[in-house]
Structure P
Amino acid sequence: MKTTPLTPVHESLKAKMVDFGGFYMPVQYTSIIEEHNAVRSSAGIFDVSHMSEITVKGKDAAAYIYNLVTNDISTATENQIMYSPMCYEHGGCVDDLLIYKNNDEDFLIIANASNTDKDYEWMLNNAYGYSVKIENVSNEYGQIALQGPTAQTLLQQITEFDLDTIPFYRFRKNIDLSGICALVSRTGYTGEDGFEIYIKADHTEYLFKKLLDLGAVPCGLGARDTLRFEAALPLYGHELSDKITPLNAGLKSFVKFEKTDFIGKSALAEQAQQGLDVRSAGLEMIDRGIPRNGYELFNESNDKIGYVTSGSTCPSLNKNCALGLITLEYAKIGNIIYVDIRGKKLKSVVVKKPFYNKKYKK
């Protein structure tokens, strides 16, 4: 398994370590619920150094990315971040990305760790005819996520830069954090205000420990998943995949059909015109039981109508919920859906997403 610059820290804190996408990562330090609640109430800190960083530079960088992804990067300003699916020609997702725009000739793309090699190859293979240089620089970076309502107050203690001047989905480079040069963005994957911090790999341990000393609670992948799930944020391999399009996943707002072209446009346009057969919906359990990924969903006539893509207890809400890919006619709010949990058909109801009201600072 691959390690991150923070592996020694996780081990010293007696974290429970697991294989996650080929990386040796902490799933929890104390308990998932304690860590989850820390992010909702104060500030949690995550090692996200496993995420991949790919740079795209050159005079055609903006045009290349415009064609590569479904969202419209031409509308982004400097120091802005844009979320976008990246699709195959048939409309399924290669991955979902965060695109950091330095300028029209310089971009940083953040991709999911388990997709790094696949994404990088796809990007190289679709660069023909563009004057661009694409580099996988993941090993050069450490990445820390500081998330929660007190994240800004905590981070402000180690910098003279006014963090209040970084709006949601914006970033600033060359910020001094306790003597370390960092890229700081107001982004995250928890439904809370917070920051993602990019530094040189060999500076990561110092900064992580500094933030721990200031009171940040170390959090593992378990809490990261329950937090993103409550906020109904998609996870690649669950809500998105090479077989699940952005339209099926409920991400139509990130698919800009008015663009002249992008990879997968014709297939997605055809899907939109013909109408969806299935789409993502939120479920709240009525009967006692925790739905899990892969559990089958049924209507009142016992016909199979879909499956759970993610399911969990929602610690902030004291409810059991699921995200499911459901036949369109049954995916309406208020419909009763039955979840097969270990051979028992348990009742749930379709509810509005997200389950938890996001607390982003706009």
Structure Q
Amino acid sequence: MKIVADENIPFVKDCFSSIGEVLTVGGRAITPAVVRDADVLLVRSITLVDEALLAKSAVQFVATATIGMEHVDQEYLASAGVGFASAPGSNSNSVAEYVVAALLALGRKHRVDLAGRRIGVVGVGNVGSKVVKKAQALGMTCVLNDPPLARQTGDAKYRPLEEVYGCDFVTMHTPLTRDGADRTYHLADEVFFGSLKDGCFFINTSRGAVADTAALKRAIAGGRLGGAVLDVWENEPNIDGELIRKVDLSTPHIAGYSFDGKVLGLIMIYRAVCEHFGLEARHDVGDFLPAPPVPVIHIERLAADEQAVIHDVVQQVYVINRDDFNTREILLVPQEERGRFFDDLRKNYPVRREFQNTTVLGADAGGALGRKLAGIGFKVG
């Protein structure tokens, strides 16, 4: 069996060589010629999988090691009899932790207490639901917006978008859809930004085109927004340099890039391929996760400002400002090289472990600080 895989899927050769011959290539270098004689194709989000790519290939199964599936033409795969699997939920905790880090960084920079603030969560699936739990652990009030879930469940906890407009923070967690009743392409448009509460902070970790770049830039320039954090951009990898300059935090589509999430995604698609071909799965997550670099954090002195303590604890595990600094260096390279620079940031992204791998000592597990740290994912001893 021949397997073609995106080289950015960690340990993909080590894992999949147990069932076949593995060829790894860059995600943007996966072409019809590359997959012509492949039986299995493994991708991440930057490879468009459609009839143009697969029509003349021998591919029998496609898997994406991501939550999002917008880059895969599932209707074509079904019509061609090609099996398909994704990795739902694999990096949802990673994205939620990114949002926590962003909220804390915004709080520190703008001197905003998160406790008691209202945050609108647009899209409450695998990622959004985890964001809600972590935001609530920080003492925030969450306004949930998800029209499909509202229709499916009839649950009154899902509120109309108009209620999100009055929040202090808004964070986007929708798939990208370009038509239909729940179209999300440019959901955050001129009307959206014009309706937000003055000084609202905007965070987008979903898909770049969920926000209208021109409208977002005008909202920031006009003072409508208190600040913005972007991990996703329209026209990736050729992203808008002016927008980078305007936002508080800019990162290269890596919110879901925790090492834990990547390995979980790997194992999920590995098991799916094995099941499809009737093969025995010989690997599990534990085979590829090393010991965490920061297993324990000691809080030497409890400060009165709990948010500052939490910010400093998170910084020891994930320094979101470092990702922002690295992304802004794209402005130092010629325009024609920026796309490659953006891709290289993702390809060479350093190992980032999730909060669950770290135990915080010195915080009373039953106290307010301990509950907050545990609520965002840390172990508390």
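Just so it is clear, none of the values below were taken in a lab; they were calculated from the coordinates. Note that this is a predicted model, so its numbers are computed, not measured. Cβ atoms are built from the backbone, for glycine too; each structure is taken alone.
Please compute distance in nm of label points 7 Å out along Cα→Cβ at positions 155 and 227 for structures P, Q and give me the label with the greatest value.
Answer by largest value of distance in nm of label points 7 Å out along Cα→Cβ at positions 155 and 227: Q.
Can you say which of P, Q returns 61, 51, 47 when Cα extents along the principal axes in Å is computed?
Q
Out of P, Q, which has the highest value for distance in nm of label points 7 Å out along Cα→Cβ at positions 83 and 139?
For this comparison of distance in nm of label points 7 Å out along Cα→Cβ at positions 83 and 139, the top structure is Q.
Of structures P, Q, which gives 15 when relative contact order in percent (Cα under 8 Å, 6 or more apart) is computed from the coordinates?
Label of the source structure: Q.
Can you spot which of P, Q the value -5500 was calculated from, given it is helix-only ellipticity at 222 nm (-39500 (n - 2.57) for each DSSP H run of 4 or more, over all residues; to 500)?
Working: P: -5500; Q: -10500.
Source structure: P.
For FRET efficiency 1/(1 + (r/R0)^6) of positions 235 and 283 (r between Cβ atoms, R0 = 30 Å, to 0.05), which of the structures P, Q scores highest?
Result for FRET efficiency 1/(1 + (r/R0)^6) of positions 235 and 283 (r between Cβ atoms, R0 = 30 Å, to 0.05) over P, Q: largest is P.
With mean count of other Cβ atoms within 10 Å over residues 43-50 derived from the coordinates and found to be 20.5, which of P, Q does the value describe?
Going label by label, the one that fits is Q.
Using Kirkwood radius over Cα pairs in Å, for residues 91-266 alone as the calculated read-out, with 18.1 as its value, let me know the right label among P, Q.
The structure behind it is P.
State the single structure among P, Q that was used to calculate mean count of other Cβ atoms within 10 Å over residues 179-186, giving 19.6.
Label of the source structure: P.
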